[in-house]
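Laboratory data are not the source of any read-out in this text; all were calculated from the coordinates shown. Bear in mind the structure is a predicted one, so any value in this text is a computation, not a measurement. Cβ atoms are built from the backbone, for glycine too; each structure is taken alone.
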Structure 1
Amino acid sequence: MQAPFVVDPYPSLARLRENGPVSIIHGEGGLAMYVLARYDDVRAALADPRFGQDARRAQELASRRVEGVTLGGDMIHMLNSDPPDHTRFRRLITGVFTARRVAAMRPMVSRITGELLDALDGRDKADLVADFAFPLPMYVICELLGFPPEDRFAYRSWSTAVLTHDPDPEVYARALDEMAAYIAGMLRTRRDSPRDDILTVLVRARDDGTLTEPEIIGMVFLLLIGGHETTVNLLGTACLALLHHPDQHARLLEHPDLMPAAIDEFLRFESPVSMATLRFTREPVDVGGVLIPAGELVLLSLGGANRDPRRFTDPDRLILDRGDPGHLAFGHGLHRCLGSLLGKMEGEVALTALLARHPRFTLAVDEASLPWRNTIMLRGLESLPVVLHG
């Protein structure tokens, strides 16, 4: 049976917001963590350098409080590092995700989308996650990285093991080892056979001393997991949200030009990354009159911020032409997601094509049986069985 918070976190997040600007929860071994869930506070903290993100420092702080606790920062990458390391990592691949480069990828995304929908022709039912939402961004990120897409189920299994709430330590460790060994093997292959892909860029960065091999493995880990998880979750929860809001579903079918604005509203309504990467306070920080001491661990709830009624009118309702793209689904500040333009473009292309082919899909199972990703970091469905209705 799934934990209530995993199935529907929003009542708990509403209580956290009403409790005050800062709450405290206890994690593994009773480890205390401060939580921010109000929009203004979360947005400010995301851009505040007094909140550090270095995973090694966070682990050190946690270990002082609870012996044997692990925070999962085994691989160092852009999301769990601070400048100057973060700057060095980000500079290497910023050019891959410019508006011009993303626009150039649209034909590829359209082609893959069409092929996935063609495969559904003649079927009455489909799993919109397994058959559509998962393979689309996975094919795209494999193309960018230079990874074989036929190994996509291994990538997904590693991602699940690493991101699952309260993971089995043996499964978690094995996934990390397998993934690190796989990436190292791909690096050796690419050094012998360079291509026009991110992996070749990273190999050159290792050879010229810009990155170490462990840093490259962490970078690839982040791009591989971040490059598909966000879009998978966006597509799955967007489809479910339309089923919950038939008036908005009908409006989008009548006005498909609303799709770009709709993508922002889908992202706000169900933030694919529900909790930002763990922070810690470098010094005492006042949040809304509450002082968080130095050296404390801090969680920033993106999902809570994006449903804050102080910021968004009627936040628990999907309003596709809300006209307010100020959500925090991709973060804010120095660590704002580099792939946000790509993720939004994938969502726009995929949902437009899906609704053109199958405008009246309905759930094929009892909604209570839908499995959600078992993690507080992400908000996404494991599967979404539907009747297509041609």
Structure 2
Amino acid sequence: MTNRFERPDRVQFEVQDYATDTLAVRAGQERTPEGEHSDPIYPTSSFVFSSAREAAARFGGEEEGNIYSRFTNPTVRAFEKRIAAMEGGERAVATSSGMAAILALGLSLMKQGDHVVCSQSVFGSTVSLFDKYLSRAGIETTYVDPTDLAAWEAAIRPETRMLFLETPSNPLGEMSDIAALSKVAREHDALLVVDNCFLTPVLQKPLELGADIVMHSATKYIDGQGRCLGGVVVGREAEMEQVFGFLRTGGTCMSPFNAWVFLKGLETLPLRMRAHSDAALQLAKWLEAQPGVERVFYTGLESHPQYELACRQQKGFGGVLSFEVKGDKDAAWRFIDATEMVSITGNLGDVKTTITHPATTTHGRMTPEDRARAGIKDNLIRFSVGLEDIEDLKKDLSRGLQAI
């Protein structure tokens, strides 16, 4: 996949000559002879061929071109090119959701008898996918503390093919040293896969740090307004071709309309991520000073045990924070119910601030033992900071604090 700016009236420019902010706006667009300024949508299920010979050549892979929107669509391709350019990868493959992206990775790059070492601090549905479904394909998973490099290395077996992690983790903001883990993965001929959903390529570049593959739930910050579901994986051509092969057959594809929405989301992503980060840091510091709060989890706080790693590995701290209130589940629920403005929902990465109780929602399908291992307590609340006025957010949080 060639990553260039497409300008029919001028020469093409290599994307490596441009910053991430510029790539977010310009990379990947394939202008038609009409010369449209905004990315077009191609809402078609299939494409027409000029002859039977051309159809055969495209289906047989002898000639490039669009065939069927399950695996070839210009709008989806533009999104893939743009996010690949931003992440610094050779190729991207877009999927119907973030979980579909993980499924595609698991079933295309591993087989029966293979083994995964996974952070114990990942999204609850990721644990369910590994334990309930990939296990049926004979793929076994071992969970480790994401912050303990020795634990990662100790868990690796001869049949280990993948190391999978989120950094920062959902919802506690635990961090893994990507560069150090990449060395471990290479030594054992395994792939290092990083879920970069919380930070996006604006604030963290896992591939530059040594990861083999980076993935996103595009539903979150890439969209940024809670409109569409989507996922994407980015990496080397060799691995991405295998993922693409699974998508072509399995059908876990992104729709053209959703791809267009994500393209629009990418255009404002750098501005939004910086605004989310600035507001989250202010709120995290404010929450640390509140008597009703036991602990705040945010990588931008100097009290965070991996603050120095966050400063070294990231260009910002993101918009998601979590905190434990004094009390139990009932106290956490009273806090959430007392808020008036923020949205009680499981999604994150929205311009609208969202609040949720992880133990009974996003991580509710995990066993109590798995939640305890991941540090998900009943008094934990996750807060995805949007773009509202910071003082209004403090007022709403104060309502929650008064209800404990």
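Comparing mean count of other Cβ atoms within 10 Å over residues 199-206 across structures 1, 2, which is largest? Largest one: structure 2. Structures 1, 2 were shown, and mean count of other Cβ atoms within 10 Å over residues 311-318 at 15.2 was computed from 1.
Among candidates 1, 2, the computation of distance in nm of label points 7 Å out along Cα→Cβ at positions 159 and 263 that gave 1.7 used structure 1. Among candidates 1, 2, the computation of Rg and Dmax of the Cα atoms in Å that gave 20.6, 61 used structure 1.
Can you spot which of 1, 2 the value -15500 was calculated from, given it is helix-only ellipticity at 222 nm (-39500 (n - 2.57) for each DSSP H run of 4 or more, over all residues; to 500)? Going label by label, the one that fits is 1.
Relative contact order in percent (Cα under 8 Å, 6 or more apart) was computed and gave 16; which structure, 1, 2, did it come from? The read-out was computed on structure 2.
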